[in-house]
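Coordinate-derived values only; no laboratory data. Please read all numbers here as calculations on a predicted model, not as lab measurements. Cβ atoms are built from the backbone, for glycine too; each structure is taken alone.
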Structure I
Amino acid sequence: MTGAGIPLSARWLLYSALLLFLAISLWRQVRRRRFLSTADEARPSGLGQLLTAAREPNLDPTERAARWVTAAAACLERKGPGRLAARFAWRALREEPDNAAALEIYVRGMRRARRLRALEKRLWSLAAKQTSDEGVFNTLCALAAVYDEDLGLAERASVIERVVGSRRAM
């Protein structure tokens, strides 16, 4: 026993856990920065330039959404973090909710990040915000696929597919 009342072995374990946490945090930040900065200056279509283009203030929503989709697709192609690609695609969906390409990239990015419950919640909220029947159809089909393939909830998927199919027939 030491003077502080904590056994030496427990103190050693606590310090080891703290050092491990700090090392993992530092490694994740370095990995992310390396991903964002790698070859952005060397290539004309680097991710940094795509983000700058998407953030231009005088763009109409359709053009801004297209630029966010391009940045998200580039992020997925470079095997980047799924959350980052999903974040860019979500920005495109906020600009243009009916964008099918942004929806596909968003779903792929969230699947890669393994954020399936968050994906489910966002798809439900997106379905409520859709302005066209095609947008609702695409969103609900993506939701049914997430239920069936990822979450293992085939009953929910079949209900959504039946509702979408019956609405399509009308």
Structure II
Amino acid sequence: MALQIAPLIALERRRPVPDGVLFAVGRTPQLVLAGNNGTALSYAPLSNFLASMAELRMGKGIEPAEQARCLPNCKLELSKGISASIVLKAKGLTAACMDLETAFVLTSVTPRYPCYSRKPIYNIGQKTGYNYLIFNNKNKLQLINNFGSSRQACPALQPHLC
């Protein structure tokens, strides 16, 4: 019996810890991102069930992000030394694009124009129907949905498919 369990444990250990979770089944997308300080920030109110699911996946305690701090945008240091701008309101996109210390922008509002600095904007507001694990791989986001289907996230307003 121990021989049957050992391969499952080995497979589970190889799975990387996600940089975030996006809950988007039957609701407005709710974003939780792991910081490099041992906690994760929730950018929308979460039920106890969703908070516990995010804690299990990321191995970090969940704290609510200060909404006032995120106006017009806020910066989050992700695990691999990468910084992201989080935008919750449309007027924050310009400020996020001008912030030269961040690698990309995550937003829940539809952008109307690309960043003049060519910084990618990822619109998480378009993601519905699934829950996703978010991985940052060399400044490119990868999303894995409930069914294990993985694909690179495409930046919004990109002239060609990624």
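Quick check for you: by relative contact order in percent (Cα under 8 Å, 6 or more apart), which of I, II is greatest?
Across I, II, relative contact order in percent (Cα under 8 Å, 6 or more apart) peaks for II.
For which of the structures I, II does the calculation of Cα extents along the principal axes in Å, for residues 64-127 alone return 28, 25, 13? Source structure: I.
Quick check: 3.6 is what I get for distance in nm of label points 7 Å out along Cα→Cβ at positions 24 and 104, calculated from one of I, II. Which structure matches? Checking each candidate, the match is I.
Assuming 1, 8, 13, 15, 14, 11, 9, 8, 6, 5, 4, 3, 2, 1, 0, 0 is P(r) over Cα pairs in 5 Å bins from 0, in percent as calculated from a single structure, say which of I, II it is. Source structure for this number: I. Determine which structure produced the value 5.2 for distance in nm of label points 7 Å out along Cα→Cβ at positions 16 and 144, calculated from the coordinates; the candidates are I, II. Of the options listed, only I reproduces it.
Thinking of I, II, which structure, once helix-only ellipticity at 222 nm (-39500 (n - 2.57) for each DSSP H run of 4 or more, over all residues; to 500) is computed, gives back -5500? Derived from the structure labelled II.
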